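Following are the structures in question.
Quick note: the coordinates plus some simple rules give every number you see, no bench work behind them. For clarity, every value in this text was computed on a predicted model and none was experimentally measured. Cβ atoms are built from the backbone, for glycine too; each structure is taken alone.
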Structure 1
Amino acid sequence: MKINIIIQARMSSTRFPGKMLYEIQGKPLLQYLIESMQKCKTTDGLIVATSHLPSDDPIEEFCISVGAQCFRGRLNNVAERFNRCIDAYPCNAFVRVCGDSPLLDWRIVDRLVQIYRGKNPEGKEFDLVTNVGCPTTPAGQHAEVVNSDTFDRELVWWMSDEQREHVTKVFYDNEEFYDIFRVITKPLRMVVDTEKDMKRFQEWIEILGTEPYNFNYREMVAKCL
């Protein structure tokens, strides 16, 4: 089973134009995300999907400079862009990641992919594995694993403009027709005041081992939530 990461990115953001290549400490925003996603251990490839507009030429040039694959398609019909991207870079499923999440933890992506690959209570393959909408998952730590065949079947002209722009909205709008696995993380409570807290602590230690100090906060959260 081949699973690629597809990062959607554009320079024409209305709230912060050009943010994808805005540099912090000499490194463009997009590079932070690419470098994190390149650490994933469960995926097979990474592609940046941008538009074919001249304003996004710098994104393609940047991808070339860092050795990242780049695919270009329509600006507003992002669903079609993704569909053509998976035609150009065939895969059984893809991880949808937004370019404006430079701090996305690769461990969270790995967990979602592991669930998609069958490490879930039902032991099956879903149309969509997602942590989008989970109230305890911070904005910027969201990702989705999408079955390519299902996505290809659903990319039809009856999709609304909003669904084409937001890629996976068609799944959430029609949940009764799809197999969706929602990853609901536990509340970010790490103190031990009650028996319930102690039970949670015990569960975390079973995952982390008896030397949890070997992990930083974000690592513990990614492994245990």
Structure 2
Amino acid sequence: MVIIQARMSSTRLPGKVLELINGQPILGILAERCASAVGEEQVIIATSAENSDKPIVEFANSRGLQYCCGSLDNVYERFTKTIMEFKLDNFVRVCADSPFLDPELISTAILKFNEYDVDLVTNIFPRSYPKGQSVEVIRAKTFLNRSFCLLDGFSSEHVTQTFYQNSHRFDILNFSGLDVKRQELTTWAVDTSEDLSALREWAKSNPEGPRPFGIASYSLYSASGVHA
């Protein structure tokens, strides 16, 4: 399952996930790209139960997309609820502000997660792809373990930073990009109104989205101390 983390109450650009690019909501563009990798029935929107996020629920219903409503501020609780409600053994985490996420990165991350016995597959350890092209596949059992919340650096908002700040405790596979200096845009995420304007302008002549970013290498970090 791909879980898209979405809310309307962004500090810098409120409501950005339903802003339009080429006439389509950002969340809709991302959901379609995720669905092209895993199938629409494998896409879940994780939002909050607050009134502010009712537009996201209405959008999901209008598109026939699955969703789960949890805590607004405690994102870890929101993901926990989603994992439990859908009985997930593992999941892909992506953020709703990344409309042009490369589906091939999702497919590759899932493939490698199934190939290796790891807690996390990621492409941001270290980051070698631009913002808006981040993918994480996470073992639900590890994420839900009570000890996970007790580790240094745990944040209920930034739910995966625990893996990176305690990497010696987990088995992590990172993959790096081939072309890390793509010149089309400096970011593929929508954090500000300037980002949104840049993506809108770029998308006018690139309705298919960016070219695949490619993969250069894989690095396996083991909790046993072995680095392959």
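Per-structure values
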| quantity | calculated |
| --- | --- |
| Comparison of 1, 2 - label where FRET efficiency 1/(1 + (r/R0)^6) of positions 35 and 163 (r between Cβ atoms, R0 = 35 Å, to 0.05) is highest | 2 |
| P(r) over Cα pairs in 10 Å bins from 0, in percent derived as 8, 34, 38, 18, 2 - corresponding label from 1, 2 | 2 |
| Given 3.1 for distance in nm of label points 7 Å out along Cα→Cβ at positions 75 and 211, calculated: source structure among 1, 2 | 2 |
